[in-house]
Structure I
Amino acid sequence: MKESLRTFMDGLIDYAGLFPPAKLPLNEAIDEYILHLKGENSWILGRFIIPITQFNDLEEFLPLFEKIGPLKLSVLGGGGNSDDEYLNNIKQNIVDINDFREKHAGKIEIDVIECKLATNTPSKDIMQKATDLLNQNNLKHYHEFAELPYVGIDYSTELDETSWDSVVVPTVAMISEMKNAGIKLRCGGIVKDAFPSVEKVAAMIQACSLNKIPMKFTAGLHHPLRHFEEQYDCDMHGFVNVFGAGILASNFEQPQHSQEKYRMFILLSHMIDDNNSDNFNFDDSKLAWKVGDDRDTHFEMDLEKIKEARGNRAISYGSCSFEEPIDDLKQLGWM
């Protein structure tokens, strides 16, 4: 395996076997996770994702990790129909997490919580209170928007009527000012409408990169490259596309005017939409991506840039399948 791919894939996948489309019972999901932890590709595997509501069900399986090490969890919390309800849910999440930590000290590690926002425009006061509480309890937190507005290919020009800059970008900027906070982006689901457009993914990666805020992804990223999936009658995003775009975005300088911002957005969109494996090349020193234009434009991201971006920008993604991504990489001859 080329060193750039190893750096790219290191700890990339958090296991989400409890969630669709796999939606395994907890005992089967735990068995799968342990199997992968003991496998040769365990270095790719991150945390086990679980809703806080299933803590009690998890207890009986903790002895299985005695010879492996503490069970590392990323937990799902937050949500609600209003800012106040969101904050109250966070407070209860913290109580439940600390109770579970205390009860099973040394057996589990919980340092990440993924929070669904109640609205796209939460109040700064509420978010600051939630953030302070989460930080006081040693929890990194990734916030998922309630619903993303439309974004077209003409985003950031006068031709595209979108509320993205007035709704999403200010919230991203606000969250970026808060310690240990990041953004979570859902890239798919079990129905066609759950898959965000290329433009939405590009716009979110751009917004987070320009605000220097980490991103975590979830759902829909079972395969390396973007491809059409008959089961959902739509194109599914690829994790190489999405994380490649995250790494590429981290190397852009702050745009000085709308044309530079638009160019960045277009390049990220092209990379996210690229289904040609020949345009991606992993070698021992870099990841290279060919734009495919008449000028043979290409971008190179060396090991240091990949490692830095994976460490503080494009963090990980949740997947209910650990084998599919690896099988596809092998079929491509990359692994």
Structure II
Amino acid sequence: MIVVTGGAGFIGLNFVKRMAPTLPIIVLDTLTYAGNRGALEAVEGVRFVEGDINDRTIVRELFAARPTALVHFAAESHVDRSIDAPDPFITTNIVGTFSLLEEARRYLAAAPAAPFRFLHVSTDEVFGALGDTGAFTETARYAPRSPYAASKAASDHLVQAYLHTYGLPAIVTNCTNNYGPYQHPEKLIPLVISRALAGAPLPVYGTGANVRDWIYVEDHCAALQRILERGRVGESYVIGARTERTNLEVVTAICALLDELRPRAEGSYRSLITLVADRPGHDHRYAIDPQKLESELGWAPETTFVEGLRRTVAWYVTAAVTGTSK
């Protein structure tokens, strides 16, 4: 049995759906605006507990079930929100991770022989920005540039500190930008799809030249499963699909798919693209080199960006018609 924090969120939900057929899962989620309880309840073999990772009583009760792993997704994750209101990011991402680590340490102190690992799911944004060349690896220097990135960097450091100070059996992963079904429409790809379907302007920061390395969420979840099952305790793994695109290229590709799947009488969705003022501290480029994960654990992404984006756009088009996104 494993405990998954944030299992009603985008990546957590897709991970739970992947893992539920193979083992019992307890999901702890506080159901913020981005939580999707309805989709989670449709997954068989999952026990849901509504609660905050900072609630030590609830977390302690979950450890009483003697999980073999805790997979930690729970986080505030939107850069723009962290710029406008950083407080929840500090409370959840830093203090919440500390609470989980303390309860994990307490659990293992009482049962030192218990099989257990703490899988901490993080982001490549902790490494800051890249120039026009190069890619992040596990040895990249931490250089967070937003309150969100700083809060995740702090949580990474806490996990590593508990590993080295207390011997907590932990693994840290840092993944690039995810996309796919069930993502909240504050993020770029679902935001563009939902606004386009509504005939609203499609805002693109600056000139749209910022570059992100995209991975289909199911490929990320497959990597996490491989790491959970075969990864080495004490290691960190970066996860990416070597799929770099500028933001403008992503938005234009979404418009082309919508033109095909849901054409509009007014003409191409491209006419809705609107360049807006850049956000503060907008990192120029991210890219991941997942060579360690590929060579040590035999993982490789299975979904091309073209294929994954088509699946994603089709899913949101269907959800818009049937109302099944929640």
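What follows is calculated from the coordinates using simple rules that are stated; it is not laboratory data. Here the structure is a predicted model, which means the values were calculated and not measured. Cβ atoms are built from the backbone, for glycine too; each structure is taken alone.
Using the calculated result 17.2 for mean count of other Cβ atoms within 10 Å over residues 271-278, pick out the matching structure from I, II.
On the way: I: 17.2; II: 13.9.
Traced to structure I.
Out of I, II, which one gives 30, 17, 14 for semi-axes √(5λ) of the Cα gyration tensor in Å, for residues 127-246 alone as computed from the coordinates?
Only one of I, II returns 30, 17, 14 for semi-axes √(5λ) of the Cα gyration tensor in Å, for residues 127-246 alone, namely II.
Once mean projected area of the Cα convex hull in nm², for residues 159-214 alone is calculated for all of I, II, which comes out largest?
II
Using the calculated result 22.2 for mean count of other Cβ atoms within 10 Å over residues 71-78, pick out the matching structure from I, II.
I
So semi-axes √(5λ) of the Cα gyration tensor in Å, computed for just one structure, reads 33, 22, 18; which one of I, II is that?
Details: I: 31, 26, 17; II: 33, 22, 18.
Going label by label, the one that fits is II.
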